[in-house]
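Asks: Structures for review follow.
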Structure 1
Amino acid sequence: MDYKEKETQTAPNISANILKQMIASLDTIPEDLLESMETIKNSQNMDDWSYLIKRCASQFGSTFVVIDAMDECRDYRTRNQMLNLLSSIRGQHQKILITSRQKPPKGINIESIMIEANDSDVETYIRSTLEQTEIKPQIRDQIVSKIVGSAQKM
């Protein structure tokens, strides 16, 4: 997700992008899939998008869908629609990876692993990066302190 494009990141638009990327990998698009896409292309109904994505995914031996920064979806409703869609297409041959700074909402059947940045790791990285500059040590310390304090385990 791109926080700069929140207004265009509706669940149907995100779904259309997933479908578009899958279709780009096909040598030929089955006629029935083309017909369904034509019928559904402007749909706001997430069941329609789920059907299309599942139908397209059936053309592959396995499918991996990666959504980065789900927390940057435009609103709670969009996040829930996308989580429900992704949950509905997940299967034996469809694997889903979602990154987010937020835990999934209750009621969404999704496995999650919390990964948090360790303050000392952030500090080590910032210090090693700043050592390559000509910034005075006292100012480096202030920069490190500010960044580590703001990182909040991200």
Structure 2
Amino acid sequence: MNQSDFPTELHLHPRLSTAVTLNIPTDTYAALQEVAANRDTTVEALMKLYIGQGLRHDVAPIVPIIVPDLDAVRQFAVRLHVAGQPWHGEAFGWDAEYSPERPTPPLDSKMTFTPADFCIGESGIWFFSLMWEHGRDQPPVEFLDERNLLGPAE
């Protein structure tokens, strides 16, 4: 992106606001001053940022999802791995993809080949991947991202 890609005018959309008086511990305010100075901003702007981040977290939508059984996902991935053919589609209700091992190494890598990999899910929601980085006949390395899951509904 070059400089000409940026807008030349800034269009602000002011919103109604309310002044708030807030008592906070002196050491907390000192910490806010230090962080604000390091970020080259004001304490007020930093507090607005923190409030906005917390509020977005608390009012973020909660969407029910089905998380598949990882053993079933592993079995499916191994079947694809044994077949050794590229695949992309839907599995267990999620977008999924398998790429077989390739003899050429990944760009800027010390690996001698590009390992086979399988991934399923959506980054930031629920995501699981397997990578055969120690070789085709070795167990895969697993990665599971479920940090945004709240747990089963009661």
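Asks: So if we calculate FRET efficiency 1/(1 + (r/R0)^6) of positions 38 and 86 (r between Cβ atoms, R0 = 35 Å, to 0.05) for every structure here (1, 2), which label has the highest result?
Replies: 1
Asks: Something else now. Where does the value 10 come from, among 1, 2, when relative contact order in percent (Cα under 8 Å, 6 or more apart) is the thing being computed?
Replies: 2
Asks: Quick check: -9500 is what I get for helix-only ellipticity at 222 nm (-39500 (n - 2.57) for each DSSP H run of 4 or more, over all residues; to 500), calculated from one of 1, 2. Which structure matches?
Replies: 2
Asks: One of 1, 2 was used to compute Rg/Rh (Cα atoms, Kirkwood Rh), and the answer was 1.13. Which one was it?
Replies: Only structure 1 yields this read-out.
Asks: Related question: Of the structures labelled 1, 2, one was used to calculate Rg and Dmax of the Cα atoms in Å, for residues 30-69 alone, giving 16.3, 48. Name it.
Replies: Answer by label: 2.
Asks: Distance in nm of label points 7 Å out along Cα→Cβ at positions 14 and 134 computed as 4.6: which structure among 1, 2?
Replies: Structure 1 accounts for this read-out.
Asks: While we're here: Determine which structure produced the value 15.0 for mean count of other Cβ atoms within 10 Å over residues 110-117, calculated from the coordinates; the candidates are 1, 2.
Replies: For mean count of other Cβ atoms within 10 Å over residues 110-117, the value 15.0 is produced by structure 2.
Asks: Out of 1, 2, choose the structure whose coordinates give Cα Rg over 2.2 N^0.38 Å, for residues 22-101 alone equal to 2.04 when calculated.
Replies: 2
Laboratory data are not the source of any read-out in this text; all were calculated from the coordinates shown. Just so it is clear, the structure is predicted and the values come from calculations on it, not from any experiment. Cβ atoms are built from the backbone, for glycine too; each structure is taken alone.
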